[in-house]
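What follows is a group of structures, each given as structure tokens.
None of the figures in this text is laboratory data; all of them are computed from the coordinates on show. These figures come from a predicted structure and were not determined experimentally.
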Structure I
Amino acid sequence: MIDFSKMTKRDVGKLFDFSVLPKDSTEKQIREGCRTAIKYNCKAFCFSSSEWTPVVAEELKGTDLMVGAGIGFPFGQQSSAVKAFEAEEAVRLGATVLDNVMNVGDMKDKKFDKILKEFKEYKKAAGPVMTKMIIETCMLTRDEIATACKLIAEAGIDWAKTSTGQYAGPSISDVMFMVDVLKGTSVKVKVAGVKAPRAQNAYAFFLAGAELIGTQGAVEIIEGLDDVRKIGMIPQYKG
């Protein structure tokens, strides 16, 4: 559980991957997004493909922010070989953290061996960089969420991520359930798909056990820290 009593607003920035996802994003918008991520001390700046990776790497050079790239966005229905190539290409271009999308249809079809093989191939292709797997909780049953989390842990992937953010976001109970399933493993839970009102919803996900949130609304949520402290949702900073 995150101890907000020991976190300044700048510290809280590290709980967020700031993302810019619109299809019509320009280079100017990507560069501005990177600078915003730096200003708010985010953990990473993420985009939904490796297209902008060299630009992001250039903007984040000399900082401790991670360079994020999406793999298999947004449907996850590419072959494992294509996803592995995409991961290798993103790393070659400078990505230091990857968010991959699980094939939800394979989970529905109970193709667990295929999913595990794909997860392991992705992990191998990513090499030394941080890895995440998006399972799209809004489309899964509890049994399917549990199975996905267990396969993520078995494959050695670093994070289980709730959603792409393109569809319905997770519920508090989804996040609590994922945290419980992954207890005793090294896998952490990341949330995406935080809906309005974003600030209180985001901090509720942290209280439920998530340790990272990916969102286009990072600025709004970080700036909302004082308000959620004022109402006692999270504790005041005590140093």
Structure II
Amino acid sequence: MTYDTKPFRLVKNERIADGIFDWTVENPELCALARPGQFVNIKVPSRMLRRPISICDANKNSLRLVFQVKGEGTRLMSQMKPGEEVEILAPLGHGFDIKPGKRYCFVGGGIGVPPLLFSAKQTENPLIITGFRNKELVILQDDFKAHSGEVILTTDDGSAGVHGFVTDVLREKLGEIDEVCACGPIPMLRAVAEVCRGKVKCQVSLEERMGCGIGACLVCACKTKPKDGEEFMSQVCRHGPVYDAEEVFYNG
């Protein structure tokens, strides 16, 4: 994993849903290193700890970062203006293992949807299943449709797309796919892993609180069980955020 901390130029800051903002930042030196499923750590003025944000999309010059305002740090980020300089540690973590020749299904819930866009763009004819609480929180559907084979939207209350959960759709589609990549809240990941168990391989990207982003502070440690059978306190920022679904203890 190669990363560094550099100044990025904020090119775009746009509100795309209730409390959700879409950034584009530029730094060719580090953007070219980004891989699907990785994240960045953003230094926020007047705040001690950086804010970890998943990479939504990337090219050789820029990163797209979509985040939800959840506290004072992300609130300050939402108020920053294009042209400002932002110090970012990037790219971080180990992302999805995408292999050629397979049909992937990308399953996302809420703010776990953004990191799946960059990942889906690396595959042919992917199936995208996204879930949100209601239509006011739906994001990135047009982006997925522009690059993906099939996109299915679900909402908990039925206000947009299919009335139900991502797992309802996934059960019906298992016979059409080779592997699943999922990102979202722990209860959703637990349910997705259960649907996939014994049928198709599943990778999950965990959303954990992170302090440093490089494995020094231990804030993001969680219990995992690798293939050798020994339980292990894994650091999500360094060993993840993507894991084989069978390795994770879903305690959330």
Structure III
Amino acid sequence: MLYWTGLPARQPRPRPLALPGLFVAGTDTEVGKTQVTCCIARWLVRRGVEVGAYKPVATGTVPAGDTLPPQSDPVRLWEAIGRRATPQRVVPQWFALPAAPPLAAAAEGRLIDEPLLLQGALWWERHCRFLLVEGVGGWFSPLSQQMCVADLAVLLGLPVVLVVPDRLGAVSQTLCALHAMATYGPGCPVAAVVLNQVQPPGAEADVAGNYEQLRAWCPRVPVLRLAHAAEAFSPEVDWLGLGQ
């Protein structure tokens, strides 16, 4: 039995957010976190839920004048929640260099606004009924000089949806991330693992066994699949219930 599966259940703790939601994290960068977040958002919107979306920092985002590119993370998330608020509320800090946020900010002679990392999420308390927060890069990717993604997740206390690319190494990456989530700080509750087919079918080596292995190794966590460029998860889950 894995060490993390045998950890005692942690007691519920106060969290700064006064509304339910989910924190979408990844095992790495470019694993489809924004795609997964958008799919969850559209599922909730179709059911009449007033959804907010928040990503503390985006890099590799170059505006054209005062307009953000249609395929940038701020705009994609904003569209997915039904254009609630503005893209600037969805992602209040963005930088052109596709690098870790502190490095991308430094390339522009700027610093990450660290208080805004949390305040940007708290703004949504009065503007939605359910908040989706998307992380940046992997679980321990730096957000600022002093904070990483895990720090923000612990502060917010939302259940975590872990996005894993469906490729060789997915099982080990998933178990390492789950162990880190269970043991870092006071620990973070895990709502689900999403095995995301980032590449088209046939582009990866044989990974047909990843899903069943993850189900066997993660008996306490719902394991879902998201096919390449798909909208629906398999099996279906109640995202609203998982975010309580």
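If helix-only ellipticity at 222 nm (-39500 (n - 2.57) for each DSSP H run of 4 or more, over all residues; to 500) computes to -4500, which of I, II, III did it come from? Going label by label, the one that fits is II.
Taking 1.15 as the value of Cα Rg over 2.2 N^0.38 Å, for residues 23-126 alone derived from one of the structures shown (I, II, III), identify that structure.
Numbers: I: 1.15; II: 1.11; III: 1.06.
Going label by label, the one that fits is I.
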